[in-house]
Structure P
């Protein structure tokens, strides 16, 4: 089996177990990440994001498939996360396509793509369905996610986690 495929399988197998330490170990020290909710995160921010999401996960399950090695560095795969969104109690099924760049056995770039308006509709209910497509609602979700991440990082720094 290709080493890059093993890295991806290790990452998502750890994610299935909510093992953020192993997930983070798959990343390089200067990892760059992006997705529609958190936008762009680097190194410590990203690693704290996975820790926060794993620690707060409720009714969580994950599947991954279709790992495609594009060349010696680039790969994609699909993954589906199912969980209860903690703020509303709504069930979410998020279909995601991951794009990764792997070098020397570590992920150095990671981007997750999914339709943010669909996620907002599931997570926030009728308000999300009606307004999730608007820039205002998308920015509110992004700002709230960043605020929650920064608060989590501060609690972690101060020893509260």
Structure Q
């Protein structure tokens, strides 16, 4: 099917992949892995969250997050603080050292978005964001609904005569 048009899912995936790739090209000097800057970015918007909650937001396994946090803590970007009433829970906070890095990350993100949106008028950019936000909302709501057996595993079409 070389003439087939790319689907929305493939294009969105490619755009996301290329945004990450370009961000990484620009961010090499920060000496952080993609996983580390993602944790910092999410933590900056959710400071004081517990480790399990952050793992859920990032859609990664808690043990994977623990390894990333260990490295970020060793580099003095993140600190773990005990929950005031539950000693089993660690609350996550950025250190003062993390804030300048976040400023750099945001500048790199802005430059990368500018490249990606080059040639689009302000109204087109706003419309694109509204449309993608609506799609995200629709999919979040859909993910909360059960899927029936037919939807979960559709049958593959079989050639005639087989």
Here percent of Cα pairs over 27 Å apart has been calculated and equals 23, so which of P, Q was it run on? P
Ranked on distance in nm of label points 7 Å out along Cα→Cβ at positions 48 and 128, which label among P, Q comes first with the largest value? Q
Identify the structure, out of P, Q, from whose coordinates helix-only ellipticity at 222 nm (-39500 (n - 2.57) for each DSSP H run of 4 or more, over all residues; to 500) was calculated to give -19500. Q
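Computing mean count of other Cβ atoms within 10 Å over residues 112-119 gives 11.8 for which of P, Q?
Numbers: P: 17.2; Q: 11.8.
Source structure: Q.
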If mean count of other Cβ atoms within 10 Å over residues 64-71 is calculated from each of P, Q, which structure is the one that comes out at 12.9? P
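Every read-out reported here was derived from the displayed coordinates using simple, explicitly stated rules and does not represent laboratory data. Note that this is a predicted model, so its numbers are computed, not measured. Cβ atoms are built from the backbone, for glycine too; each structure is taken alone.
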